[in-house]
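All of the numbers you see were taken from the coordinates with simple rules; none came from a lab. This one's a predicted model, so the numbers in the text were calculated from it and none came from an experiment. Cβ atoms are built from the backbone, for glycine too; each structure is taken alone.
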Structure P
Amino acid sequence: MKAVAPKKYTTEDLETWRVILSEHRKKRDSQVCDIFLKGLEILDINEDEIPDLEEINKVLMRRTGFEGVLVEGLEEGNSFYHMLEERQFPVGNFIRSREDLSYTPAPDIVHDLYGHLPFYTDKAYSDFSYEFGKAASRYADRPELLRQFERFFWFTVEFGLVKTTQGVRIFGAGIASSTGECDYALSDAPTVYPFDIDHIRKQEFRIDEMQKILFCLENPEQLYRSLPELCARVEQDARTSA
C-alpha cells in the first residue's frame, strides 16, 4: 500500500458527487441499514461537498481507531487485509466519470468514503473488520485459502443484505454506495440465500457486473460471531491440503 496526496477535485468531479448523493438520498432511508445512515450523520457526509478525509479521520479515530487512507488503484488481497489489521481502509483517490454514475467496478471515493467509511463509525463493525483482517493475513502465502476470506468479505461487507424490523435492508457497502446496485439488490432480480458460512466461502463472484447471488444476514451480530467458525473451517482445509 502506498498512500498518496489528496487529489484536487474539479468542478465536474464535484457535480458528479452531488448528483450521485442527491439521487441516493431520495431512497437510502428505506434501502440501507441503520449503521450506514447513522454513520453518514456522524461524519456529516452530504452532497454539498466532497469531505476532507483528514477531518473524517479525526472522527473515526476518536470513535473506533480506524482511518481512511488515500490510495491509487485497487488494493489487492494481502495489502488490503493487512490494512484492515492496521485499522486502515483504502480510499480510491478519484471519482467515477459521469458515464458510470450508478455503478463502477473500480473503487472510487464514492464507493470507499461514502460507501464504506460510515460503517467504520460503529465499534462492533470496526472490531470485526480488524479481526477479519488479522485472520485473513495469516493466509497471505496460501492464495487458495485467502480466496475463501475474499469471498466471505465480498458477500457480507461488500454485498450483504440484512433483515430488520422494517424489512430487508442493504448491509454491504458495495451496494450502499450505488443507486443502481441498491435498486437491483432489493428487486426480484438476484437470487438471495440465507447467510451460510460454507456456502459463502465457496461461492465465486465477479466484480464487473451486478451481483446475481446475494446473502442475507439475520442481523449484524450473526456476521460478527461467525469469524471463529470461518477461521476453523479454513484451517481445517489448510491441514487437509498441507
Structure Q
Amino acid sequence: MKSNKKEPTILSAPTHVGIIMDGNRRWARKRLLPSAAGHRAGAKNVVPIVNCAFDCGVKIVTLYVFSTENARRSEDEVAALIDLIRERGKPMADKLIEIGARVCYSGDRSYFPQDVRDMMDDVERQNTNPDAPLVNMAMNYSGRAEIVRACALAAQSGDVTQESIERNLYTAGLPDPDMIIRTGGEKRLSNFLLYQAAYSELFFTDTLWPDFDTDELKSMFEQYSHRTRRIGR
C-alpha cells in the first residue's frame, strides 16, 4: 500500500552536522537489558543515519562516540564500551568507507589500548580522498581539554590568536558544525565541540539514539533549512 506520508522539503542541507548519540543505556533499561546491549543497538544505528545525512547533502558528520566523562563510568561498563569499539570499530568504518566516506578520529587516543589505536590508524590510512564526505569520530574527546591543548600548542609557537588556536584544534581544517543534534531528551552540549559550536543551530529530541531514524533526521534538516542564520550579524 502506498504511503501518504509527506517527504520533508530540505531547501538547504547543513554542511557539517554534529550528533550527540545519547540514550543507549536508557534504551537498554526500558527493555530490562544490560547497558552493553544499548550500546550495541546504538552502534547499529550509525551507518543508516550517516548514509541518510550524506544522501541529503551533508558533507561532514561528527559523532560523539566516547567522551572523557564516559571513562569515569563503572569499570565493567567502560570495559564493555572499549570491547565494543574493538569489535565493531573496524567493521563500522569499513561500511562507512563502502558508502564512499572518509573516516577520521578526534580526541586523545593515548587513553585507548594499543590495538584500538592501531585500528584507528589503519582506518585513517584506508581512505585519504579529501573530496569524500567525512565521518569524524570523537573518541575520548573533551571540548574543554581540546581548547586547553590548542591554546598550549599555540603558546608554544609564540602566536596566540584565534587563527592559531583553530589550527591546533582536533577539527583543524574543517568548517564549524552548522547543526548539532542531541538525542535522548537532555538539552545540553556535554563538552562536545564547545569552541566550534559558537553559532551552531541546536536540535534536541526525546528519541533515544537506537530509535532515532532517518525520518526524524530529515525532518530536522527540513527545520534547519527554514531557519535564518545570522551568525551574530
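Matching task: 65, 48, 34 is the computed value of Cα extents along the principal axes in Å. Pick the structure from P, Q. Here the read-out was taken from Q. Once mean count of other Cβ atoms within 10 Å over residues 46-53 is calculated for all of P, Q, which comes out largest? Between P, Q, the highest calculated value is found for Q. With distance in nm of label points 7 Å out along Cα→Cβ at positions 6 and 30 derived from the coordinates and found to be 3.6, which of P, Q does the value describe? The structure behind it is P. In this comparison of P, Q, the computed figure 0.97 for Rg/Rh (Cα atoms, Kirkwood Rh), for residues 14-53 alone is attributed to P. Here distance in nm of label points 7 Å out along Cα→Cβ at positions 70 and 94 was derived from just one of the structures P, Q, and that gives 1.5; the source is P.
Looking across P, Q, the calculation of percent of Cα pairs over 13 Å apart, for residues 110-149 alone that yields 60 traces back to P.
For which of the structures P, Q does the calculation of relative contact order in percent (Cα under 8 Å, 6 or more apart) return 30? Source structure: Q. A value of 1.5 was derived for distance in nm of label points 7 Å out along Cα→Cβ at positions 190 and 222; which structure in P, Q was it taken from? Comparing all candidates, it corresponds to P.
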